[in-house]
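Student: In what follows, structures are represented as structure tokens.
Derivation of every value follows stated rules applied to the coordinates shown; laboratory data play no part. Quick caveat: nothing in here was measured; it's all calculated off a predicted structure.
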Structure 1
Amino acid sequence: MSKKIIFTNGLIDLAQPRLGSKVIFKTDDFFASADRIIDPSTPVFKDGLFDKNGKWMDGWESRRKRTPGHDYLIIKLGKPGSILKVNVDTSYFNGNQPSMISIDACNSKSDNTKNFKWKTLVSKKKTKANSPHIFKTSSQSVFTHIKLNIFPDGGVARLRLYGSISKGNNNFTNKIINLASLLAGASVIACNNEHFGKAENILAPGKAKNMGDGWETRRRRDKGFDWLILNSIDGEKIDKIEISTHHFKGNFPSHCSLQAAYIPTKKSSSSIVKNSNKWKTLMKKTSLKANKTHMFKNKLMKNDKINFIKINIFPDGGISRFRIFGKAK
């Protein structure tokens, strides 16, 4: 069985709606709603499905432009952050994809688009039919709004903006919070498998909608166990731990354990993973039940400061949410 580790390096899609991100302006979305471009699901094609304007497409599609200029849309990020990688996905747009794209970004406290001062995040690039387009950026700036330009018109299935939420505006110091909240800036840096559901899902707010809204690994056919490592908000005086298996009824893990550490200086994800087996035990191996929220009191590391947590599940399976409450530092 593959031993390959999935490194996310703490990057999350800042365009996803569960962070509060939304499309606030578009020049045109005659054929397909602009809102679909940030849908977290994988784009699909529905053969033979038409609506009143033409072929139904899973993405944003403008009409054929007959005037000068180009089409664009503006996304307001739910959480300001830096963007290191972009994916402009034209899946199923074949013959109706844009000729080229570019991406601009700005930081603004206002939603008045006329006052935005745009910076180029991705310069003008050619696009292909039915393909992902991955672009790395060199900007370290924090942005609040993103502008996707398509030249001159056409369709894009999905826009993913991979980066990290800015922690600069958080005022959590000395407050008891969920240190593993995606909204506060927590992120997964690595896991050994996420075959059926992304590891990041367990940090999301609210109750999971279904099994696909949690983290689920494939069925293990060898010895060992599955795991993920998350970068939490710096915290101490860890009190309550919550592990939910909602929707996982015949595929929940038999047991779970937690390890934790405080790493004060920035280190590579591979180095963190390599040393994680030596971390202190935050919660001993404990049995889990199907479709249930499990509440635990921390007894082992009450006075320890932490910012990394390793979740071990035995031998495999799915959990929907993870929360850990402590005093933010």
Structure 2
Amino acid sequence: MTTIAKAYVALSPTEPLQPGTIERREPGDSEVRIAIKFTGICHSDIHTARGDWAGVNYPVVVGHEIAGIVEAVGAKVTRYAIGDRVGVGCFVDSCRECRNCRAGEEQYCLAGSVSTYNSIGRDGLPTAGGYSTSIVVDENYVLKIPAGISLETAAPLLCAGITMYSPLRNWAAGPGKRVAIIGMGGLGHMGVKIAAALGSEVTVLSQSLKKREDAFRLGAGDYYATSDPVTFDILKGRFDLIINTVTAGIDVDQYLSLLALDGTLVLVGLPSEPLSQRAWSLASFRRNLAGSKMGGIPQTQEMLNFCAAHGLGAEVEVISADKINEAFERVIASDVRYRFVIDASTF
């Protein structure tokens, strides 16, 4: 059996998203059906809907920052009950057998994790994401949203929050560590909040100074404009960890010069063009260049619990569904502080 969910659908890479409906299966034994309340807009949604990345199968329903309420459970579900506040992030399944899955790093599944949208699920059907009124997910890939975080500010934590929390935790951000965040957008603003809450000394590196006051309000101690060449002289050798959140190309060697001995530059933003750097930039001060995705299910739950304990949530602008296409344009223009969230009751 199936149920019908309202949705906003991308029919082609050139058409605006349009209201429509999709079928959702009834929950299997280990699955829950979630009534979606809020869904964040991630830049990945825009890239997919507009065909910027290869392999998009239209029609597609995007959205992987999902917060809602459990409304039905399968017969063997043990982790959740009807009425629970829950979330779904960037993936909804994985092989469950490889060493990465067994280690709780499902995002690095060797067989490839099943994305929340534009992927093929275990039922052989395309997955459809959170720009809809409901979703059915195996309980093992659902997260509990703790009390103390509103659902609208929790939704972006399922992608933006964990994408920043994961490298901050994996590279041991904390007291005594000097952390720089490149970019003060949907990802970067959460990086500032989380790094500060972890006890790090936080600096924002942004193209301009226009978001400086916001950065200080969210926990940064310093803020520099990367458009000013003197910035790279002032900050040479300062940081233990730098996380790059921007999708525009960067001069990797220039940012590596800001690292202290054994420091690491982590890339979480995904520029469309290849990046290059000289081996000497790494060897000269035993610096490291790394990449990171979102966290696995255990670390994502850890992140949600951490954010609840520290009163953290995303800075959001809640919109109705009929504003999605306008919001896409504003995201591209960097005209949001700092994450759009769709009210699913308006689908």
Structure 3
Amino acid sequence: MAKITLTLACVASDRTRPLMDGRVRVPGVDLVFLPGEPEDIFRRALRDKAFDISELSMGSHIVTTARGDSPYIGLPIFLSRAFRHSAVYIRNDRGINSAADLAGRSIALPEFQQTAALWVRGFLREQYGVDTTSIRWRSGGERVAIAPPPGHDLAPLGMDPMAALETGAVDALIGPRIPASLGQGVVTRLWPDYAAEEKAWHKATGFFPIMHCLALRRDIAAAHPWLAVELYRAFAKAREMSLAELRLVNVLRVSMPWLASAFEEQMAIMGGDPWPYGFARNRDEVAAMIRFALADGLAARDISPEELFHPSVLTEG
């Protein structure tokens, strides 16, 4: 069988580099790697269908799948996961001392549909009892058009979200990138000991928030029915190689002096598998994300987690 050549846009990480450097290959495929930052990759994938295979925002994937215009079908390869209590920044001159104090405030975010914000709104409601419809949400600009969410005060910010927090145009910011002004004036984290907050939340829910999945353009998936499974298996192998490298302490492969201690702690906290792939293992977490999207007014209809992923990979992992 002749090989097919496909483009793959993703962030370069320990989970993707084994494919980029050729240590892991996808049978029958020559991959053309287009590494980049997620904001640019998602915008080009969703607006222009620019890539055959793409790392994709789970928030946007839920939005487009629920309304029936998604150009991609997901694979349960979760290239990005991150706890997000650390992503809530506040001005300390606004009387915000707890999550409850966010009710009725103005909060900037890069995008309302951004997955980090989806998770934060979800745990603000379900863990802290915050009425997220009382908040004035101000978006830096959406990567794909979304309908105004019913019952939510969402409007364009008209400026950079970090600048809005620094200048006092808003009371708080939710974002995956750290503001340059953090700790230099009035900008602080809502939870200074965010790691403790995140570990407690993980213990209560079992979730390690999924941010991005791998996705295959639907026309490519239809033309090559075998491809989804081969991609899944190759990326799963690359993940195993990345975790194995963390165990190598004769020469540290990562520039963290206490890497071994950190790895042992995360293995103990997360049940021996700190970065789970596969649909069955993550179904409850994906269902929670859909529930959050419905509460946010982002999802046009209730969908099953199965609808987000190619049927051939639902039993993998």
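Student: Thinking of 1, 2, 3, which structure, once helix-only ellipticity at 222 nm (-39500 (n - 2.57) for each DSSP H run of 4 or more, over all residues; to 500) is computed, gives back -10500?
Tutor: Among 1, 2, 3, the structure yielding -10500 for helix-only ellipticity at 222 nm (-39500 (n - 2.57) for each DSSP H run of 4 or more, over all residues; to 500) is 3.
Student: For mean projected area of the Cα convex hull in nm², for residues 231-278 alone, find whichever of 1, 2, 3 sits highest and give me its label. Please list the in-between numbers first.
Tutor: Details: 1: 5.1; 2: 3.3; 3: 3.7.
Sorting by mean projected area of the Cα convex hull in nm², for residues 231-278 alone in descending order puts 1 first.
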